[in-house]
Structure I
């Protein structure tokens, strides 16, 4: 099992290196095109420049500006707080609309990874295809957990075997009858979000003190069914997929 997991991690890192491209911008900034896709199926890009002996990495305001242009309002006290908590989990700061993080030469890769993960998390968290929807999927999941008195800690970050930091939405502690359960709410299930979660869980599981810890993904299917290939992909990586319309099927496993 360990050898299989190590092969998956090695394959992921090779893919990440092979599919990353660099371009000089005005002699000061370097544009980094990553293999991660946004919701428009465009490759995510970040920018880096020298800064006080280290580096400044930024998304150049792309993530938040794109959400605002799509009609997604994040300028409410509750959503701004949720944004702040999400970014803090990755060590990323917000400068007006820009997401940015500082890096030193010895942690550049980790900080670059954190910025990309923050961009993906913010996009999935806040993007709503219908502008009149008043609640966020994560809020719905949290309210449902509260309704059924399911104990949890929100916005938990773990360091994986690779040294990368990964953030999950909820941690449900182990009990006498159930192991530790780590929960992720995915607002827009897609190949990209599934691939990201799969690596996150594979990397995290090996580093957890509880060897029988379980990962559960709540998938928003309020507007369209979750494709079967997404459900199958998560199962292959030992993540339990739960379409939101079927949430009651797993309630007893979370209450225990």
Structure II
């Protein structure tokens, strides 16, 4: 059977009730990426030089999350993704022991790779992540790159991180490497208002994100026009994240 295009999936989501839908693996075609580094999706823009800062809380522990879009490019993809150019995004998480926004030791250091197709959908094509471990005295004791993956290697496939036209009920893969990266998202609401420390935003969307690897984990994410992610609520860890700074660095 011929795979459904992304536009067909959007129409399907609008026509079917949520209970009748299944998880869809977006269809990747290199020919649909003529300007993949121009990521100007209205709900997930990634302009060169942009820096966003989140304050996070997880199980009573605070951290600071810095996300920066540099000017570098990744081009060494393999398999079906050979020839694709992607935009690296630097994502660092720092311990914040006093929960006052002060950056302590580096907990995670990640490079995510994104590309936008001709229809305006933002694709997630992999990440290289390192998590650092510390003893009670604050000395680094080790690290792990578990969770790293790259589309085109070892059976990994790219997914959609943000649709050009989100439709409530659409349920889609964001990434796929069996047993390593299996996040999926469902559009819950569109056209909503969100309040943050930076002010009020309108015409935002809410997504519900899960993973088959740990099915009990759940996150609700809120994306707003011309900024992107502004809030994360994580019931399973009694915490989340909130945008506290945004601009060019």
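Source structure of the calculated read-out (distance in nm of label points 7 Å out along Cα→Cβ at positions 29 and 237, 3.8) within I, II: II.
Each of I, II could give mean count of other Cβ atoms within 10 Å over residues 77-84, but the derived value 16.1 comes from II.
Please state which of the structures I, II yields 43, 32, 17 when Cα extents along the principal axes in Å, for residues 125-220 alone is computed from it.
Answer for the origin of the read-out: I.
Out of I, II, which one gives 20 for relative contact order in percent (Cα under 8 Å, 6 or more apart) as computed from the coordinates? Computed on structure II. Have a look at I, II and say which one yields 58, 40, 36 for Cα extents along the principal axes in Å, as calculated. Here the read-out was taken from II. Structures I, II were shown, and helix-only ellipticity at 222 nm (-39500 (n - 2.57) for each DSSP H run of 4 or more, over all residues; to 500) at -1000 was computed from II.
No value in this document is a laboratory result; all are computed from the given coordinates. Every value quoted in this text rests on a predicted model; they were computed, and no experiment measured them. Cβ atoms are built from the backbone, for glycine too; each structure is taken alone.
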